Structure I
Amino acid sequence: MQLTFRVDRRYKGKLGDEVDIRTGLGGGDCGAVFLPGVRYLVYASVSSGELTTSMCSPGGFIQSQRVGTELRYLRKEKPLATDRVRRAWDGSVYPMKVTEAIRKQREEAARGYEAATGQICGRVVQSGESRGTIAFLPTIGYSPVQHSNAQVKEDGSFCSNRLGPGKYYVFFMKGSDGGLTSAAYFPGVLERSKAATIDVSPGQLANATFTVPAIKRYSVRGLISVSGDKATLPESGVYVSLLRADPNVREAWYSRPVFSKGISLLPNLAYFSFDVVPGRYMVYLSVDERGWYTNKTEVTVTRHMKFVHVKLVHKN
C-alpha cells in the first residue's frame, strides 16, 4: 500500500514537500497503520528505489511519550530526566520521581491523541438480529485488509476507535459462514455512489444513525472450464471466490471449495452457485497446486440471477 505524507520537517535525506512511502496492507504482513490527518514521526528506509516503512519501524504519533524522546534527540535539544532512564516493561527500574513524570507524559500524550482525532458513533436499525460489523472507510483511501471497524451491539449501537480527521464512508456488513447476508452504506443505501459521508473533526464525536433496508439475495451461478496440460480439475485445493469490489474490504466476500466430482461425466467442467447481496464482484479461482492460472471475471448483481464462466488453465 502506498501512503502520501505532507512533510513538515526533514531530519535526514532529501525530501520534497510531499513524499510517497510504501508499507504492507496489514493483517500479518507487518504493514504500518497511519490515520489520515494525524502528524507522525516516520522512519523510512530505501528498498528497490522506494521509501518503505513497517509496524516495526520506530517513530509514531508525534505527541507520544516515546516519540518525544526521539524528537529531542533528533533536534539536538536538552534531554529530560525521563529520556535518560533505561526502559523496562514493568517500570521497576525507574526512580519514583521519574516514574511519576513518565506517567504524566503518557497521560498528556493520550489527551493529545484524543484532541487530534475524532470518533463516529451511532445506531443501526434493522429487522431481525442487530449484530454485524461497521467499517469506517476514509474517502482518500484505505487498506482493504486492516482498517477501522467496530462490532454492532445487541441494541444496534456502535462506536469507532479513534479516527483521523476527514470524510468517511460508514459501511454496515452482516454475514454467516456462507458469506455476506446484509450490507448498506450510511444513510441506508446499497451503492457507494448514493452514500453520504461523515465528517470527523479533531476532538469531536460524529453521529451516524441509520436504517438498514431489507435486502433480497440473488444467485450467481457459473461453470469452471479446464484446459491445458492437465485437462482435469484437481480433486481438492480449488476455491472459487466472489470479492465485493465496492467497497474493497476483506469481510465483504464469498468463498467455497470446488468439488471436481460434482460432474463426473465431464471431468473438465465444474459448477458453482452463490446467493449474494446486490453489488459488483470479482469472481476468481485459487488453486493450491502449482502451475494453474485463471482469469478474473467481473459480475454486477442487481435484481436478477447471473451466470458466469471462469477458465482454469494448467501450464508447465
Structure II
Amino acid sequence: MADLAVSTSGLTKRFGSYAAVDGIDLAVPSGSVYGFLGPNGSGKTTTIRMLLGLISPTSGRAEMLGRQVTGSSGSARSVLHRVGSLVEGPAFHPYLSGRANLARLDAADALADPRTSRTRIDAALDRVGLLPAATKRYRAYSLGMRQRLAIAAALLMPRDLLVLDEPTNGLDPQGTREVRGLIAALAADGTTVLVSSHLLAEVEQVCSHVGMMRAGRLVTQGPLDEVRRSGSATCRVETDDTDEAARVLRELGVTEVSVAGSRVAGIPGDLAPEKLVAALVHAGVGVRSFTVSGSSLEDLFVSLTGEGFDVSG
C-alpha cells in the first residue's frame, strides 16, 4: 500500500520444522516510528534480515517503500539505497578511525558522490555526536560510541526508511537520550524508522506505532495509544478491610482480584468506578483511596506473551 513504508503478507521463515517467523503481516506507516518488540527468540531479527534481503523467506511476501523485496519478482537491490540499517551490532575495522571507517563504506556505495563524501561523513558524525572523536581509532571507542558510529553509517546518504536493531544498546542515559532525539528528528524530517528494542520506556517515549512478537507470531500492532488502550484497566482500593473489599469486588464482577498488603486490585471491565466505590462504602468498607489506571505497555506485553520482557531480545 502506498501509505505503508513496510508491509508483509504471510511472511514466514522456517529452519527445518521450526518456524522462526510464522505468517506475519507487518504494517509500518510511512513517516512513523514503529517499535518492534519481543523477547529473545521471538523472530524480530529474522524478520528484519528478510526485509533487508540478508536471508530469503520460506513463504509470504514483503514490500519496502512500495517495492516488493521478496519472491521471484522482488528485488531488494532496487530499494535498499533508500534504506539505512543497523542489524545485530556494528562491525568496523578496529585499526581505522571512525571517519576512515565511514569513508570506506561510502566509497563502496556506487550511488554516493565522492565529491561530497567528506561533507556527508562529517555531517553524519556530527549528528550522532562523534565529530570530536572522528580521528580516534575504532578499537578505542566505547561500546556506546561504536553503536553511534553504526547509526552514522546508516545516515551517510539520505534515507526514506531507517531500520535499527537495538540502537541504544550499550549507551549511557545521556547517549540514549541523544539517540531518542535523533530518531524523533529523523521522523520529523519524514524518515520512517523501524526500531527493534527491549527498552519499553524508550519505545513509549519515541514511537508512534508498535508491534509485538511472540514465538514467531505478531500478537498485536497499531498506533501506540490504541495498542495501549487495548489492555485491561486495573482498579486499586486502599483499605484496612481487604477481605471484605475483595468479596464485594468479586460479587460485582471484577475479575483477577488480588490482595497485597492494604491494597486490593482487579480488572473492572465495563463497571463504572462510581458504582464500585458506592458498593464498597455501602458494605462498610473504609476506602482510603480508589484509582483506575490503564494498562502500561509492559503490562500489555506480559498479558499477550505470558512472560516478562527479556532484555536480551
Worksheet item: Comparing structures I, II by mean projected area of the Cα convex hull in nm², which one has the largest value?
Response: I
Worksheet item: Among the shown structures I, II, from which was the value 2, 10, 18, 19, 18, 15, 11, 6, 2, 0 of P(r) over Cα pairs in 5 Å bins from 0, in percent, for residues 33-160 alone calculated?
Response: II
Worksheet item: Can you say which of I, II returns 13 when relative contact order in percent (Cα under 8 Å, 6 or more apart) is computed?
Response: I
Practice prompt. Assuming -3000 is helix-only ellipticity at 222 nm (-39500 (n - 2.57) for each DSSP H run of 4 or more, over all residues; to 500) as calculated from a single structure, say which of I, II it is.
Written response: I
Worksheet item: Thinking only about FRET efficiency 1/(1 + (r/R0)^6) of positions 113 and 209 (r between Cβ atoms, R0 = 41 Å, to 0.05), which of I, II has the largest value?
Response: I
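Every number here is computed from the coordinates shown, using simple stated rules; none is lab data. Small disclaimer: the values here were computed from a predicted structure and weren't measured. Cβ atoms are built from the backbone, for glycine too; each structure is taken alone.
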